[in-house]
Structure I
Amino acid sequence: MQSNKHSDFNLGVQQLRGLAALAVVLCHYGSDLKNYPLLSKIFNKGQLGVHVFFLISGYIILYALLKNNYYPRNFFAFLFKRMIRIDPPYICVIILTLLTFWLLTFIPSYGGKEIPFIPGQFISHLLYIIPFTKWEFYNHIFWTLCVEFQFYILVGTLYFISDSKFYRSFFLLSFSLSCFLNFQNSYYLITNYAPIFAMGMAQIHYTKTKESIYLVLILTSILIVYCKFDALITSILIISAITIYYCNQSLKILSFLGKISYSLYLIHPIVLIYILGIGKNFFGIPENELLYLLIKLVILIPSTYIFYFFIEKKSIELAKRFKYNTNETT
């Protein structure tokens with residue numbers, strides 16, 4: 001294997017993000033196609049795009065920390081920088097969700113649930129601890145952000161205690177094996193997805209160093225993923241890792257979706273609520289299910305870009321201004 005250039009690294013990750021985000025969207029937008037059961041079954045597997053996001057996070061977060069000579073003393077600055085990057089779009093979607101369900105209560109035909117504003121529930125969302133409280137998610141897609149936040153804490157506090165090859169190898173192996181520990185609410189814990197994150201982490205080390213120990217750790221993580229999950233998830237992650245490593249062809253649509261992937265993930269459920277509500281009450285729903293799916297996507301993508309441009313892009317620009325290391329370049 002040959003090392004990727006920096007541009008190739010960005011290209012592979014960006015396009016994979018776009019594909020994973022599209023898969024999740026198709027799962028929620030197209031998994032109920034009654035007239036196309038096979039296509040519906042395929043779209044339903046789009047939920048596995050979340051596992052790809054976890055692999056990418058393991059790879060790219062560690063890449064950024066290694067590049068910027070991170071030390072544990074930078075932890076709170078690192079965490080603050082990540083919060084600047086991810087929190088504003090997240091908070092905006094939370095507010096939009098609460099506002100939407102409040103407005104729906106004024107529609108007589110609406111028979112769905114209400115989401116009252118409860119300070120404790122709201123704060124628990126901001127702290128990414130909802131799975132461990134008595135409250136429900138405003139939207140269940142937020143669970144992945146809780147897992148991601150746990151990863152930031154783990155890698156920021158423990159992984160850089162030592163830069164020795166032995167420590168890092170021990171960490172990655174024990175971290176991967178932690179998926180077999182049985183905790184309450186394990187579905188929402190970083191340990192449940194540990195070998196996926198570890199696979200991405202080991203891959204960036206191997207990309208940078210070409211040391212065989214990291215290749216062994218990649219293969220070990222793959223084996224653990226297979227034992228923990230199944231052959232399909234394992235195959236998708238292997239293909240994803242290869243894509244990150246070797247991708248050098250630009251597909252503009254996937255690069256575009258990759259750029260807006262976080263916004264796309266966050267707002268696609270709320271956009272669907274408006275599409276269903278407005279469409280059903282004012283325009284009706286097309287009988288052709290594939291046409292209706294296409295209409296939903298045509299509405300979603302521009303809506304996402306508007307949200308990205310006015311909200312997420314500002315967060316990205318602000319996060320780039322914040323330097324937690326004098327050697328930091330990004």
Structure II
Amino acid sequence: MNNALYPLKFEPIYQYRLWGGRKLANLLSKPLPDDEPIGEAWILSDRKDHASKVIEGALKGYSITQLMKEYPNELMGKLAGKFDYFPLLLKFLDCKEVLSVQVHPSDDQKSYLPKGDTGKTEAWVVLETDKDSRIYAGLKKGTDQQNLRQAIQTHSVADKLHSFIPKPGDAVFIHSGTVHTLGGTVVFEVQENSDVTFRLYDWDRTDSKTGKPRDLQVDEAMACIDFDQVDIGPVKPVTETHHTNTEKLFDNEHFILWRMKYKSPLKVGFKNEPTILVCLEGSAKVVSNAKHYPISKGDVVLLPAAIGECDVQPDNQISLLQITIPGKDNNKRS
């Protein structure tokens with residue numbers, strides 16, 4: 001098939017988490033599973049156990065894994081052949097309760113990574129907060145392995161963590177090796193395509209499904225902590241020079257992310273590279289090859305590289321995240 005690809009919309013994959021809630025029902029149109037806490041919706045995932053599937057058009061039912069194999073050049077463009085799997089994992093998180101205190105290894109800590117997996121650098125955009133919202137990001141200065149281990153034994157780990165009260169719109173970058181957790185928030189998360197997490201502490205709670213505490217991986221976590229990652233706060237958005245309704249929130253070797261708020265038509269996407277759109281508010285039509293593809297709150301749309309730049313026609317005020325992949329040569333772009 002020539003030029004078989006089009007703007008691709010995917011079905012969210014819900015995940016039970018004991019710290020989750022039910023707020024994702026307000027964000028996504030797919031009904032939540034009955035009567036259990038849902039902590040995560042994986043909205044674009046190329047994992048063997050959880051591969052996102054296209055929900056509309058001629059490729060309905062195709063997984064992102066199949067698309068990467070059958071249409072590598074059309075999907076990835078100049079990035080074709082650089083990645084065995086789609087390199088990013090996108091999620092919405094409903095953190096009703098605080099998550100475990102955790103850390104993720106870096107790409108070069110191979111002994112702590114399953115074969116074929118990467119490290120995990122991630123970032124959050126805060127969507128909703130509550131009266132008990134808090135983000136823990138990085139350690140407090142002066143924390144070392146010895147006094148952190150002691151804090152685990154004395155159930156005082158929170159005293160060693162830097163934290164702040166988030167507000168909607170905050171953007172937080174969590175480099176691999178950063179001790180972190182969050183609670184009382186709904187966030188969008190972009191991360192490397194990895195599911196490697198080492199729990200340092202889990203607030204002494206039990207999982208209601210098993211009646212047991214969840215496993216900790218204290219030694220592995222300690223080995224992966226970057227003790228120089230301290231006092232992490234929200235990033236300062238960079239407003240685009242010629243597009244004042246567009247802010248760049250993150251720009252690193254794994255992903256570049258912009259936040260765009262428009263009532264008037266706008267351009268999205270880039271020539272010969274894939275682009276991801278995530279709709280946070282409002283609705284619009286994505287125009288490609290003279291066809292209209294609707295996008296509304298909670299939707300994720302992957303624009304294949306073969307499509308290039310597209311027009312977006314908002315129905316009302318729309319808030320979009322636009323995400324691109326720099327590739328392994330870290331070509332940064334404004």
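In this comparison of I, II, the computed figure 0.95 for FRET efficiency 1/(1 + (r/R0)^6) of positions 246 and 278 (r between Cβ atoms, R0 = 25 Å, to 0.05) is attributed to II.
Figure out for me which of the structures I, II the number -2000 belongs to, where helix-only ellipticity at 222 nm (-39500 (n - 2.57) for each DSSP H run of 4 or more, over all residues; to 500) was derived from the coordinates. Could the numbers behind the result be given before it?
On the way: I: -22000; II: -2000.
Source structure: II.
Computing FRET efficiency 1/(1 + (r/R0)^6) of positions 238 and 310 (r between Cβ atoms, R0 = 30 Å, to 0.05) for each of I, II, which one ends up highest?
Comparing I, II by FRET efficiency 1/(1 + (r/R0)^6) of positions 238 and 310 (r between Cβ atoms, R0 = 30 Å, to 0.05), the maximum is at II.
Looking at distance in nm of label points 7 Å out along Cα→Cβ at positions 70 and 222 over structures I, II, structure II comes out largest.
Can you tell which of I, II yields 19 when relative contact order in percent (Cα under 8 Å, 6 or more apart) is derived from it? Answer by label: II. Where is mean count of other Cβ atoms within 10 Å over residues 86-93 largest, in which of I, II? Once mean count of other Cβ atoms within 10 Å over residues 86-93 is worked out for each structure, II has the highest.
Work out which structure the value 2.0 belongs to, where distance in nm of label points 7 Å out along Cα→Cβ at positions 22 and 302 was derived from one of I, II. Present the calculation step by step, with values, prior to reporting the outcome.
Numbers: I: 2.0; II: 3.3.
Source structure for this number: I.
With Cα extents along the principal axes in Å, for residues 174-213 alone coming out at 38, 14, 7, pick the structure among I, II it was computed from. Only structure I yields this read-out.
If we compute Cα Rg over 2.2 N^0.38 Å, for residues 254-317 alone for structures I, II, which one ends up with the highest value?
Once Cα Rg over 2.2 N^0.38 Å, for residues 254-317 alone is tallied for I, II, the winner is I.
Highest-scoring entry among I, II, by distance in nm of label points 7 Å out along Cα→Cβ at positions 102 and 286, is I.
Only the coordinates and a few stated rules stand behind these numbers; no lab work does. Please read all numbers here as calculations on a predicted model, not as lab measurements. Cβ atoms are built from the backbone, for glycine too; each structure is taken alone.
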